[in-house]
Structure formats: C-alpha cells, structure tokens
1. Computing distance in nm of label points 7 Å out along Cα→Cβ at positions 110 and 230 for each of P, Q, which one ends up highest?
2. Assign the value 1.3, calculated as distance in nm of label points 7 Å out along Cα→Cβ at positions 62 and 86, to the correct structure from P, Q.
3. Can you spot which of P, Q the value -24000 was calculated from, given it is helix-only ellipticity at 222 nm (-39500 (n - 2.57) for each DSSP H run of 4 or more, over all residues; to 500)?
4. Please compute relative contact order in percent (Cα under 8 Å, 6 or more apart) for structures P, Q and give me the label with the greatest value.
Structure P
Amino acid sequence: MREDEKLPFTEHLEELRSRLVRCFIAITIGFVIAYLFKKKLFGILIRPLMQVMEQGDTLIFTGVPEAFITYLKVSLLVGILIAIPVIMYEFWMFVAPGLYRNERRMMLPIILISSVFFVGGALFGYFIVFPYGFKFLLGFGTETLRPLPSMKEYLGFSAKLLLAFGFVFELPLVITFMARLGLVGVDFLKRNRKYALLLFFVGSAILTPPDVVTQVMMSIPLMILYEISIIGARLFGRKPPESEDAGAES
C-alpha cells in the first residue's frame, strides 16, 4: 500500500480487531504456560511480603474458591507479562501506517525497547518498591493488631502496582514518539516541567496505595523518566520548519 493512500475507517476498525485478537491469543498462550507453574509463580510474587512478615506468619484465604481464583489471576498476570512483546508489536504496527517510510524502520527497535521498559518497570516495582512499601505498611501492626493479608488482597495490590510501574516506564518512548510526530517539542516539555511533576504526584497517589513511601517511589522514577524524555525529544524529535529551511538554504 502506498504511504499516501488512506484506509477507510471500517478497515481501521477491522485491523484493530485483528490485532486485539492476536494479543488475546498471545495472552491466552502465556496464561496456559503460567498456570502450569502457578504455585511456584505465586511463591515468587509473595516473596517480598514474606521477607518482611514476622517469622511463622503466612497469607490466608477467607473464601472456599479464593485460592483457585487467585492462582488463575496470577497466571493471567504472568501471561500478560509473557505476551508483552506481542502486545507492543501489535500496538506499534497499528500506529505504523501513520509514519513515514524512514520512521517505520525504527519500529523494531521501538518494540524491543518498549518491551524492555515495561518489564524493567515491573521489576523495579518488585525489587525496589515492594520491600520498602510492605515494610512500611506492616509497621502499623502492634501486639493487639496483627496483619493477616489474604491471597486475594495481596494479588490485587501487587498486580496493580506491577502493571502501573510497567506502564509508567513507557513514558520516555511515548513522549519521544509524540515529539517525532511533531506533537510536542523540547521547549514545550521544559516549559511545562512543573505541571508534569504535579501530574506525576497526583497520578502516583491514584495508582499506588495511600501511603507516602510508594507514592514517592513512583514519583521519583517518573521525574527521571521525564528528563530522559526531553533528551529523547531533542535527539529524535521532528525539527521545526525554520531549522529545516535554514538547512536547505545552507
């Protein structure tokens, strides 16, 4: 298909449906693989919590089907992580028709980098945020208040954080891509830095539990990622027309 040829809206919807189906198939395959190791995977997931709990304490489940459903959800979470390369590929390929031919050549590196960033964000949450966050939260226990976290509550809490950190680590790629399309520029990003920092703290308060530790531990990486985004916009962003004209005259 020629780059200047436009697809009808219905064909865009059909392409979107096809790509969503492929993502669903990839997640299903990842889910099946993960379910074979469900108990071991859940043991890995709860390790940061178990390391800060009192010796002899353990998680509980309060409903008859809770353990079974929790294992299903753990398998789904891991299945999504396994399918991340496919999800990223389908997303960027859906966006690719709106790019120039030379920009499409960057898609493979972008897909690989976005997958690494997402997994890196989830690992940051698991290895850095979880230990300090759980230690802070369990510190409210006393002789008369004993923490008894359930499987269901812990999974919902940890899955939300892992996915949140995975998505926020995509910030440099998203902003750099927007700069490449000419939607934002370096001056715009620098000028609105203070508003971005405010949004980071508000977003962290929404995505993380209501405690200062995890909110700050998400906000700080977001600030760093924003600065990386400015560098990416400077290196790969679309040049303003004045610069292009000046280059052509010289």
Structure Q
Amino acid sequence: MIKLEHVSMKFNLGIEKNFSVKQAFVDFFSFKKKKKKKKDEFWALRDISFEVKKGEVIGLIGSNGAGKSTLLKIVSGVMKPTNGKVKVSGVISPMIELGAGFDMELTARENIFLNGAILGYSKQFLESKFDEIVEFSELKDFLDVPVKNFSSGMTAKLAFSIATIVDPEILIVDEILSVGDIKFQEKSKNKMLEMIKGGTTVLYVSHSLDSIRQLCDRVVWIEHGKMVKVGKTDEICDEYYDTQMKK
C-alpha cells in the first residue's frame, strides 16, 4: 500500500538579519564586516526506506523533532521529498493537523460542511452523516457557536468526528488519540480499532508507547531524521524506552 524508497527532505532555515533596520544599525556601530549569509540547510529526513502492507498498522516513534510528522506529510502528499520516491496505492485520509481547515469565524454547523468539503465529501454525503458527526463529537449544544469560542479540545473533537465518518483505505494519524477528555480519548481509540479491524492500513505517530503497543503490528524508529530500526512492536518499543531512560 505504501512504499518509501530512500526518502530525504531538506529545509532552508537561514535567517537574513540585515533585512531589519535595527540589525543594520547595530552592525554599523559595531563595525562588523557585513557578510552575505548563506541559508542554513537542515535535513529533516535522510534516506528513509520501508514498506507498509495492506491492512498493516505501522507505528512511528522517536524524540521530538525526529522527523515523524514531516514523514507523514510526505506520504500524504502535502510535501514533496527532496530526494527519493513514495508510492501509495489507495485513497488516503490524513489526520495530521485536526481543524486546520476550519474557519474560526464560522459556527460548528457551518464548519462541518466547510471542512468536509475540504476533505472531499459532497454536501449530500455530509447531510446524510450530519447527525452521526454531531453525536460523535458531543457538541450538539454548541452547533451554532463560532469555533473561535471553542476550546482546543472541542475543536479537535469536531475535526476528528468529521475526518472519521468514512473508512478510508489508508489512514495517516499524528497524535490525535490524545484529544479531548478521557472519555472522548477512549471513544477515539475504539473508532481507530474499528477501522483497523475493517482492514484499513494505518501509519500512526504517537509518543504514547502504550497506544503504539496496543495498535501497531510493526514499528519504525526515527531519530534526527534517520531510521534507527524497524521491527516487531514490543522489541522496538522496549529498546526505545531503555534508550530514552538513559539520556
């Protein structure tokens, strides 16, 4: 379903300070020789290769900044890798930045149709699923409230409910099972399990090793943009945990 071949991703992080009047003033009086600064190159990913089979659930683990979310965006087609190839067979439903397609000035009711349209759902389909979305989100009493007045948890609940009204062939998940309160987290996890049992292929990022152990068939461990190991869930999680505890 998903195949990555020597995928690398480079970003340019250079900051040109001389664009500011303040910096020019400081440079003038400090008698520093002005030098043309080159943009700093940052490789978020380097030479990543692995394959995800149909119906398989693969977990991505690693420290903050390891490159996990960047990898998900590349697989989802949001970003194009600097080097390497990504082959995807099937329709992807990415749940990477929940609520990114919301208009904060619009109500929850209006955003269901707006966000659903962005995800590719028709108006007729959204109308048929409207009650289901509202019931799952637990936001029935707030449908006509502008989303700008929602808490981050309420916004995430609404976004998750819209994104999961269909069973996609491939699900790309980035730390979404921690949204909302404990009750909603459990409901979200059960929804994920339903999708997995239905044969959905999943690429899942989380810092929760418990959820990784519960959901994933195999695990890919990434650090500093490089793949450390890929293998059985318990073995990789145990080794990763031991490494983190020794830091």
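Since every read-out is calculated from the coordinates, none of them should be taken as a lab result. Just so it is clear, the structure is predicted and the values come from calculations on it, not from any experiment. Cβ atoms are built from the backbone, for glycine too; each structure is taken alone.
1. When distance in nm of label points 7 Å out along Cα→Cβ at positions 110 and 230 is calculated for P, Q, structure Q comes out on top.
2. Q
3. Structure P accounts for this read-out.
4. Sorting by relative contact order in percent (Cα under 8 Å, 6 or more apart) in descending order puts Q first.
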